[in-house]
Structure 1
Amino acid sequence: MGMLDGKVALVTGAGQGVGQGIAFALAAEGAAVAVTGRTAAKCETTCKQIVERGGRAIALACDVKSEAALASTVKEVVRQLGGIQILVNNAQEVPLGPLNGLSDAEFTAGWESGPLATFRLMKLCYPHLQGDGSIVNLASTSAMRWDMSNYGCYAAVKEAIRSLTRAAACEWGGDGIRTNAILPLATSPALADWITTRPEESAAFLATVPMHYAGDCEQDIGRFVALLCSSGSRYVNGQFIALDGGQARLG
C-alpha cells in the first residue's frame with residue numbers, strides 16, 4: 001500500500017529532471033500520474049519507466065504557455081484517469097541573464113510558462129481538487145541571493161509563483177485544497193548546464209550547501225513531494241519549503 005493509492009497526479013515538465021523525479025516518486029506511492037511536457041518523446045519515456053516499475057501513468061504533450069493546451073490537458077487527464085487530486089506545477093522556461101541582455105520575449109516566456117501557467121492550471125484543476133486536493137508549485141531561492149545580478153527576471157517570475165501559492169492556500173484551504181511551494185536544489189539538466197556554463201559561480205554556490213551535495217531529483221525532491229501530498233501532511237498549507245540541504249534560510 002502506498003501513501004497515495006487511488007489518487008491522480010498531474011505533473012508538468014515531467015519529461016526530465018525534477019519533474020520526472022517527482023512523477024517517479026508519486027507513482028511509487030500509488031498515484032496514477034499524468035506525465036506532461038512540451039516534448040512528447042520525453043514524456044513517453046518517463047511514462048514507460050513508471051509502468052516498468054509497476055506504476056500507472058499516461059503521457060500527454062502540453063505547452064504550458066498555451067491556455068487552450070492546458071484546458072485540453074486537464075480535460076484529458078480527467079477523462080483517462082478519472083479525476084485530479086494532485087497538481088504539480090513544475091514546468092518553467094528560465095530567463096537568466098543581465099537585465100540589459102534579456103529581451104521582452106525571453107522575460108515573457110518565463111512569465112507565461114511560470115506564474116501564468118501556474119495561475120491557469122490551479123484554476124482549471126480547482127473543481128477536481130476540492131475535498132482532498134494538494135497543489136505543489138515550484139519556486140526558487142534565487143530571490144534570496146545577496147547578488148541578484150543575472151537572476152532578476154528569473155527571481156521575479158518565481159516570486160510571483162510564491163505569491164500565487166500563498167493566495168491559493170488562504171482562499172482554497174476551506175475547500176479542502178492545500179497549496180504549498182518547494183524551492184529545490186537538485187541535479188537536474190538545468191543545474192548540469194549551469195555547472196558547465198558557469199563553473200566558478202556554480203562551484204562557489206555548491207560549496208555553501210551544508211550537506212555538500214545537490215539533491216537527487218527523485219530521492220530528495222520527489223519523495224518529499226509525495227509526503228507533502230499525503231495525509232501525513234494534511235495540516236501543511238501555504239508554506240514555502242526549501243529542499244536544498246540547508247543552503248538557504250527562509251524567514
Structure 2
Amino acid sequence: MTVHCEWGLPGIAQLRERVGVIVIVDVLSFSTAVDVATARGALVYPHGDDGTANSLAEAEQAAAALGAVLAQPRDAAGGAFSLSPVSLQSIAPATRLLLPSPNGSRLSLACGDTPVFAGCLRNATAVGEAAAAFAGHRDVAVIPAGERWPDGSLRSAIEDWLGAGAIISAMGRPCTAEAELARIAFEAARPTLGHLVRTSQSGRELIERGYEGDVELALDLDASDGAPLLVDGAYRQ
C-alpha cells in the first residue's frame with residue numbers, strides 16, 4: 001500500500017480510480033468543522049458552493065429535502081452554524097447539517113465511489129490510522145485542498161500541506177515522493193506549527209476577520225480520536 005499526495009481536484013481526478021481511500025484535508029476550516037460536528041454526533045452533508053444566488057437556492061432545496069439545517073455564512077448573525085468550527089461546538093447529537101463550502105465540500109463530492117475521510121490536524125493520527133486500515137492493501141490518496149486565487153486558480157495552502165503531512169506520518173506506510181515530502185515538512189515544522197499556521201495567508205485572513213478561535217481549534221493537534229467517513233452522503237463518526 002502506497003500513500004499518494006496531490007493537490008485539489010486535479011489530484012482527485014488523477015487518483016480516485018487508483019486508490020482504496022481518499023482523505024480530504026482542508027484545515028481552515030472544512031475538515032476541522034466536520035471533525036468538531038461529528039465528534040458531537042452530528043451528520044455533516046457536504047455541499048459545493050460557488051457563492052452565487054443559484055448555489056444558495058440549491059443548498060436551501062437540498063437542506064429541505066434532507067431535513068437538514070443549512071449552515072450559514074461565517075459572519076451570519078444570531079449564532080448560526082457555519083464553516084466556523086467554533087460555531088459547531090454546541091451542535092446537538094443527530095443534527096443533520098448541510099455544509100456548503102467551495103473547497104472541502106466540493107472535493108468530497110468529487111471522489112465518486114471511493115471511500116472518503118475528512119482529515120485535519122485535530123484528528124491527524126486517528127484519520128491516518130483509520131484510512132490505512134480501511135484501505136487494506138490498496139493505495140491511499142491524501143488530498144490537501146488548498147484555496148483559490150481571485151481568478152479561480154489553485155492557491156497552495158501550507159496548513160493543508162502540513163495537515164496532509166501529519167496524516168501521512170501517522171500511516172507509517174510507503175510513500176510517493178510527494179507524500180514523503182509532505183510528511184517531512186510536517187515533522188520538521190512541528191515545533192513551530194502554531195506560528196506557521198497563524199502567520200500563513202489563510203491564518204492571517206481568519207484572525208484579521210475575528211476568527212482567531214477557529215484557528216486555535218484547528219491547531220489542536222490530535223485533540224480528536226474521530227475519523228469522519230462519508231457514508232450515504234454524510235460525514236459521520
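Every number here is computed from the coordinates shown, using simple stated rules; none is lab data. From a predicted model like this one, the values you see are computed outputs, not experimental measurements. Cβ atoms are built from the backbone, for glycine too; each structure is taken alone.
Given a value of 0.45 for FRET efficiency 1/(1 + (r/R0)^6) of positions 6 and 214 (r between Cβ atoms, R0 = 25 Å, to 0.05), calculated from one of 1, 2, which structure does it belong to? It would help to have the intermediate numbers written out before the result.
Details: 1: 0.15; 2: 0.45.
For FRET efficiency 1/(1 + (r/R0)^6) of positions 6 and 214 (r between Cβ atoms, R0 = 25 Å, to 0.05), the value 0.45 is produced by structure 2.
Cα Rg over 2.2 N^0.38 Å, for residues 62-141 alone computed as 1.30: which structure among 1, 2? Only one of 1, 2 returns 1.30 for Cα Rg over 2.2 N^0.38 Å, for residues 62-141 alone, namely 2.
Determine which structure produced the value 33 for relative contact order in percent (Cα under 8 Å, 6 or more apart), calculated from the coordinates; the candidates are 1, 2. Source structure for this number: 2.
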